[in-house]
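There are structures below to look over.
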Structure I
Amino acid sequence: MQFELTKDFLSNVSQAIAEKDNLFIINNIIDLHPADIADVMDYVNLEEAQYIYQHLEEEKAADVLVEIDEDVREKFLESLSVKQIAESIENMDSDDATDLLQDLPEKKQEAVLSEIKDETQTSDITALLNYDEDSAGGIMDKEFIAANVNWTVQNALELLRRQVEDVDQVYTIYVTDDNSNLLGTLSLKKFLYASDSTLIKDIYRKDPIHVQALVPSEEVASVMEKYELVVVPVVNEVGTLIGRITIDDAMEVIKEEAEKDYQMASGISEKVESSDTVWVLSRARLPWLLIGLTGGIFGAYVIGGFEDKISEFPVMASFIPLILAMGGNVGVQSSAIIVQSLANNSLEIDTIAKKLIKEMLVAIVNGLICSFIALLFCLITEKDVRLAITIGISLISVFLYAGLFGTFIPLILNKYKIDPALATGPFITTTNDVIGLLLYFLIGWAIYF
């Protein structure tokens, strides 16, 4: 049965801990899935989380540490001794252990590494720490099983049994040469059906999909999604098999990228959580608010420049919100499509021109429809032909400009290695507002005067 975290349950947990009711903790928490225990520890206070953690077995405690929310874990680790952290790390996969160590200050990292008794684990973690955390090497784990291409099936079976002790999930068997270079993968079905004397080189599948250690983690996730892989091998620059990336790590990357893009599109310049301090939240939001403020000031100057014309035909001011809203919406829609295409690697170089033409045609079609509706509305309500024509032409112009601008800007940002998600946020909306106002008043000035 799936565990459901409720306010009543959390209240009972707090009461049990206050009363030192160990039996409640044992009966209701200890046997939960590590992710569920982590959820409980995310919501209780630090002292209560420590109390729960003390009742966990070493392996489960390590699994729970992996699942705890990063912000909570960072504070929780401060309460643990170097020895306690080292004991937990010894029971983790190398990639999870590396992620946890990166939450610690540099001096404490060194102290924890010196306390780890498993030399292989220490070596694996040290190797992973040398990679950028947003690269394939930074998210891979070093636990995998591999068979030499020259082994027989009988020899492979004996040697793989020794390797598998350190691997929690066996997705595939990799095949390597004498220099540990990746050659292919071994089908478990063929392996089990083959005779003991069969050579691995006679039954393995060559040239598997793999990634280089230095490629961005986002690219790894795209490869795994495209080819529907649950695991992908990682090689270094000379083709040596050095690790693997599993589907759970790829999903974490996809989740983090989606959160980052959503926050960036919303005008938040750095990764934040609702639990962060007021200063951190303000610092993340302020830059884009200042951009919006700057755009608003320019917009005010545009309106001020046509103040005398507006005073003669004040009805034009009534439709300013319409122009701003439509321009912003069109720009965000266009940029969102391009950003999505860039993220999925579905926008090839030879299709950029076609994309621009298509967005121009879409803008014209939508602009004609919306401008026709607005034109009829103006004629019926205001009975002003010039105003109706001004609104109609302005909407088509704004649609066309915003559509092309929203398409072009993400492409430019991507070309210069800047996250194109920036284009879906306040930047493009603010720019469209200023240009949209200018187009509206210039068209109105031309028609009325």
Structure II
Amino acid sequence: MENPKLFISYSWTNSDHEAWVLRLATDLRESGVDVVLDKWDLREGHDAHAFMEKMVTDPEIRKVILICDKVYAEKADDRAGGVGAEAQIISPEIYSRQDQEKFVAVLKERDEDGRPYLPVYYRPRIWIDLSDPTTYSENFDQLLRWVFDRPLHVKPDLGSPPSFLFETDDGLNLETFSRFRRAIEALKTGRPHAIAAIEDFFKTLAANLKRLRISPNAEPFDDEVVKSIESFIPYRNQVIELVLTVARYRDDDETRRALHRFFESMIPYLSSSGAGSHREWDFDNFKFIAHELFLYVLAILINYERFESTAYLLGTDYYIEGNSDYGSNMIVPFDDAFRHYSEALDHRNQRLGLRRSSLHADLLNERCTGTGITFQQLMQADFVTFMRSNLDKAEHDWPWWPATLLYLRSGVFEIFGKSRSKTYFNRVKVLLNVNSKEEIEPLLQDFESGKRRLPRWDWSSLNPRSLMGFDLIATKP
């Protein structure tokens, strides 16, 4: 790495000040900075003015620091002495340069009121504070980062604009933004109307989902399904942020019931009830949206160890008034409500020759960026849901399909790794609706014997025993 060349501008006042400047210059030299200092580089017979001009004329000098104390600031403002001459050289450079990264003030001293001593021409600019011995080391690191152009906070690479921002044909507006902000504020400030605000947001969102209905005559229909679920991203993100806020600030019976009622309100959109068409794939956009939201809500609650609320959503059946598609009792468990095959996405895969194992899983993975929830956490929720479904159902019933686990490689999911502790497992077991580790063993044996089917994608499948680290569960206090 190149050693940057740096010029130090300062005013000699007394021996203590001289020692401080020399110490700083030495610290910089020892840190790989090629310091130009008159005490070292200005010899008898040299032109002092030419030496000062080197800070702007020498192309090798990339950085200049101004050691600012009371004397330096006064001389610079009065254009007195060598500092005054340097000020006349420096100030036009600072004002006229397009880049503003060559000069920086290093504060050596403050006045009795704590205000920094800085020349007038420099006051609007950012400076580095070395005036306090207790923070000298930390702020010296800041100075080094400036010298080497290695800032602590680096702007991330610019990504591509989200595609949903440019899907303007339908002008989708679900009228939730103000209600979303109101609910967030009420939760964070502990307002008594927080539950009412949450329910108002969910009720408005559910009522306006009808605006996402796709015309049965749309062609290619799978294109419209993908456009629809892309256009829903801002509203999905509102739900995610709201549930994250619930998990942080208020996890109780009322919030979990509000979440449950919201998912109940989505179920009529997943079938022909209330719509004129009866093709299965006419509702595939709603099926994807409901499934994705359900997974995110579970992932958030599990990540924040809100196990009782997670268990409530998994263990409380969903009532669908007037929807005969679900049977005469109109009461369904979570897996029957939100486990749906997407015929439109499968058709898209074949139509475009994409040769993907699951476009549904691909979309879930691609859309995870920037949500505050990792895809690993989403897979963990999917696995918990798969295990709970199998434990609740008879062996010949159709359980939850864990779409995201197509991307699973190996390892033990976090909550089961922590469940080596008996204390922790006693909290986690409510997710699976078991009282002990031993109640899970028969299901694992059914998987291993082939009595129960495991999901398969091409040549890969799952090993639930391994993913749970089952043999080590509840082996420690």
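Just so it is clear, none of the values below were taken in a lab; they were calculated from the coordinates. Values in this document were obtained by computation on a predicted structure and should not be read as measured data. Cβ atoms are built from the backbone, for glycine too; each structure is taken alone.
From which structure (I, II) was FRET efficiency 1/(1 + (r/R0)^6) of positions 332 and 356 (r between Cβ atoms, R0 = 30 Å, to 0.05) calculated, if the value obtained is 0.50? It must be structure II, since only it matches.
Given a computed value of 55, 31, 18 for semi-axes √(5λ) of the Cα gyration tensor in Å, which structure among I, II does it belong to? Among I, II, the structure yielding 55, 31, 18 for semi-axes √(5λ) of the Cα gyration tensor in Å is I.
Which of I, II yields 5.0 for distance in nm of label points 7 Å out along Cα→Cβ at positions 212 and 396, as computed? Checking each candidate, the match is I. Can you spot which of I, II the value -14500 was calculated from, given it is helix-only ellipticity at 222 nm (-39500 (n - 2.57) for each DSSP H run of 4 or more, over all residues; to 500)? Traced to structure II. Taking mean count of other Cβ atoms within 10 Å over residues 124-131 as the criterion, the top-ranked structure out of I, II is I, with the highest value.
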